[in-house]
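Next up: the structures, one after another.
Derivation of every value follows stated rules applied to the coordinates shown; laboratory data play no part. Please read all numbers here as calculations on a predicted model, not as lab measurements. Cβ atoms are built from the backbone, for glycine too; each structure is taken alone.
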Structure I
Amino acid sequence: MRGAGTLINIAAVLAGSTIGVLVGSRLPDRVRITVMQGLGVFVIFLGVREGLNTRNALLMLGALLLGGVVGELLRVEDRLESVGRRIEQRANRSEHEPSGSDRSRFVEGYLVASVVFCVGPLTILGSIQDGLNGDIDLLATKSALDGFAALAFATTLGWGVAASVVTIAVVQGGLTISAVLLDGVLTDRMVDEMSAVGGLLLIGIGLRLLELAEVRVASFLPALVFAPVLVALFGQ
């Protein structure tokens, strides 16, 4: 069944987040900080590895800059933050009102997890394979990885990580549907460049996790759309 891979992914993230929240509350602050720094370094490594797969750095730069401009004009990051806050408000409607710092942590968890779980090559390739022929092998692999990553993220960032399943459903579901509609249009080169641009976004997330720079990574998400377009125009 097409879309089954995304459902498995959502279940894995929810399970990992739940365990992470339960475990995280028992860990000393120094342990949580170390875990977050380790994740930041690892995410940067993944981003560099994927970014180096580009065949044309200028195309990647063009996609990134165009995507950033469009993302800021559309206020993608601000809208994702708004979604995260609305989810948090509904989740806490029957409970006490959280403090400002707790709320910031929830939204940060939502933003970080949404980008990390939705821009990697497994997301792109797996969703496309799921849409084209119902093959969920890549998304099943991604689900296992995301489950462990969600556990680690949630130890520090809390329930906001679990809320990222909303973004996973929209992004991966959208890619799967697009693959069905664009069968025969997307080439391997286009998918490779999309993955490379996704790698740059992961580097931005890594810098954010390490608190080295507050990169507005979500605003660059439209770059994933510009990458195949630029390949079609200039990369053949």
Structure II
Amino acid sequence: MKKISLTIVILLLVLPTHIIAQNLSPENAFRKNFPKQNFESITPSPVKGIYEVYTGNQIFYYMPENEIIITGNLITKDGVNLTRESNLKKMAEKMDKLPLDSALKIGKGKTKVVEFTDPNCPYCRRAFEFFEGRKDVTLYVFLIPLSQDSEKKIRHIFCSKDKIKAYENVMLGKLDNNAPLNICNDKEVDDRVRTHRELAAQAGVGATPTFFLKGVTVGGFEQNTLEKLLK
């Protein structure tokens, strides 16, 4: 087994040790120790006696024997972040089931790429430049506002008659520096903005850009990874 370093922050030491003696499953022991903490799954981690707890958008660890929660990343001696890899795999399972009808559809290529992006995110704009003009992909873009200005630009896109052109102008920076925006009062636009937020939360997306293609989630604009997947 690979040697693993564990960055630890002990959050809570709770409840008497009689729970251990009850021979509970990790799930039931966790519920007893931390009744207010929701989770989607609890599975064994690569470290004996420590379990991975997935909440739907983050991973932390649980040690039943000591009745503690541990936060941080499991990292191998080779520098592989096992926590991040596990989280991306879980996201991929959810991404594969996302409804795409509300996404901004760009292109007609054979490879489907789902992207969660923010109009003002510098790496999102670099990703836009990477995908712009590619004939081999169809992009399904979900827009997540990480700032008030980003939300205004997203609403401008959804309010525009030519949404793809408006999206391109925003990502190229043509509407920066307080440029006038077309922000309409439209329930369909409100619903679409809300849907994109909800789908991001549903998939566990907490940062932009995030991509899903060929069954793999890519967190951040990792150009080499994207190029390999697209070959």
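For structures I, II, calculate relative contact order in percent (Cα under 8 Å, 6 or more apart) and state which one comes out highest.
I
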Inset, instruction - Could you tell me which structure in I, II was used to calculate distance in nm of label points 7 Å out along Cα→Cβ at positions 44 and 188 as 5.3? - result: II
Legend entry - Entry that produces 0.75 once FRET efficiency 1/(1 + (r/R0)^6) of positions 156 and 172 (r between Cβ atoms, R0 = 30 Å, to 0.05) is calculated, selected from I, II: I
Legend entry - Identity of the structure behind 15.3 (criterion: mean projected area of the Cα convex hull in nm², calculated), options I, II: II
Inset, instruction - Please state which of the structures I, II yields -10500 when helix-only ellipticity at 222 nm (-39500 (n - 2.57) for each DSSP H run of 4 or more, over all residues; to 500) is computed from it. - result: II
